[in-house]
1. As an exercise: mean count of other Cβ atoms within 10 Å over residues 11-18, calculated from one structure in I, II, equals 26.0. Which structure is it?
2. I, II: which one has mean count of other Cβ atoms within 10 Å over residues 43-50, as calculated, at 18.0?
3. Supply the structure label, taken from I, II, corresponding to helix-only ellipticity at 222 nm (-39500 (n - 2.57) for each DSSP H run of 4 or more, over all residues; to 500) with the calculated value -5000.
4. Given a value of 25, 22, 17 for semi-axes √(5λ) of the Cα gyration tensor in Å, calculated from one of I, II, which structure does it belong to?
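No lab work stands behind these numbers, since they all come straight from the coordinates. A quick note: this is a predicted structure, and the numbers were derived from the prediction, not measured. Cβ atoms are built from the backbone, for glycine too; each structure is taken alone.
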Structure I
Amino acid sequence: MTEYIPFFKYHGAGNDFIMIDDRHGIWDRKMTGAWIANACHRRFGIGADGLILLQKGTDGADFFMKYYNSDGRTSTFCGNGGRCIVAFAAALEVHMGNCRFLGTDGWHEGAVLEDGMVRISMTDVHQILLTGEDALILNTGSPHYITFRDQVSDLDVFTEGRAIRNSPSFQKEGINVNFVEHNGPGEISVRTYERGVEDETFACGTGVVAAAIASAYASGNNDLSSWTVHAKGGDLRVDFLRSGKQDFTKVHLTGPAVEVFRGEIPGP
């Protein structure tokens, strides 16, 4: 007899996820990478950039976030997915609007704000590397490659991003590739090719954070601690404290997290 798994579909600025309540630890044991990839497929499944399990928290955490890329592989932290799971957990009454949760990269704080936006704390950044191509590399919960361009709206992000992601330096582990355009003080536009999805996504939370921090670093203006980031799927805000050329702490990402629909899908 076919077993059906209840799911919820959320998106954060167009970055979309299948959300599953797995606090009883039932579904993770049964899911395979192939099943997850099929569920995320935009023609043969629900369609999503990733699948997230809300699992029982430990060590005082309200919950644990387990994240899978759309290729079915477990991955590092996802910023927009983190915001979506905070909204999802609030809807399930796991918390009452403020929470502390664990991801694969450690602790995060989350809040559903009065205007409905969702804010989460992100990983501190203490190292920014310059590559031979005048690009910057940093880790904001996931590894990111930042290159500054003019008119990012005109770029072939799939082709250029795929070439960088699969270049000899990054082919084995993969890297997320961000094309960033400076619009003005504290304002940028970004388009991102995501590893694991292997395509451009409408927004990437860790990529948005990486783009803002890299832009602050490149600008040399220590007073710019709040950035508006225009992603393909909508606008997000990044805030941080800067205490040195490469030290960015108290990093937060704020933006929308919206339930799209809910249903059931045949299990593996």
Structure II
Amino acid sequence: MQADKRRPLVAGNWKMHGNLAEARERALAVRAGANGLACELALVPPFLHVPLLAELLRDSPVAVGAQDVSEHASGAYTGEVSAGMLVDAGCRYVIVGHSERRALFGDTDAVVAAKFMAARAAGLVPVLCVGETLAEREAGATGNVVLRQLDAVLAVAGSAAVCAAVLAYEPVWAIGTGLTATPAQAQEVHALLRAHLARKDSQGAAAVRILYGGSVKAGNAGEIFAMPDVDGGLVGGASLDAREFLQICAQAR
């Protein structure tokens, strides 16, 4: 595949960390260092911090995303946030299918697919996460797991919509554990995902961005991002340090 046709994206997932003052300081630091970088940047804060970041990052190279979205457009769903609300708040991206949503909150493949569709319908760009647990990797089931998760969305959205979104491979065993897939391991799964999409849409598969997520740090980002099918990163803990996050972004070219 022609990696030079895909502009890298590095997204910082802040998860449930920080207060408004910390969010302001971190966002302004990222904005100040974002100019001139070769990649696209996005910050993905908790829901309540989205409007603040949208205001602080307006007219900057840094986009804003959300960590989750309801599959419903509106209704009696206490505690949920719709895709339309996220658009109104200033979001461009939204993560769907993050491993923590799947494992801790019971998001099934079908729910993830419904959230993907809701995001698309509102004009958001979904960041669709797929990945295997340590037990699944050790059982040799990595390919089966990630393709099952991808196929659940392909079945309802179609290849054109998936290729217009962003994919993120996040091995569950490498999230918050300090473990990281080797560049070769990441490349193997990214290439598998792209080849699977290419069977349905070769042009779209060549253009879709596939991010790696799983203990990405400034010290390992360069080697991972150098892989031909890795188009940036979905960064967790390291994105809470603006300086390190910018160092990671600088390695995505």
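1. Structure of origin is I.
2. Details: I: 18.0; II: 21.8.
The read-out comes from structure I.
3. On the way: I: -5000; II: -13500.
Only one of I, II returns -5000 for helix-only ellipticity at 222 nm (-39500 (n - 2.57) for each DSSP H run of 4 or more, over all residues; to 500), namely I.
4. Details: I: 30, 21, 16; II: 25, 22, 17.
For semi-axes √(5λ) of the Cα gyration tensor in Å, the value 25, 22, 17 is produced by structure II.
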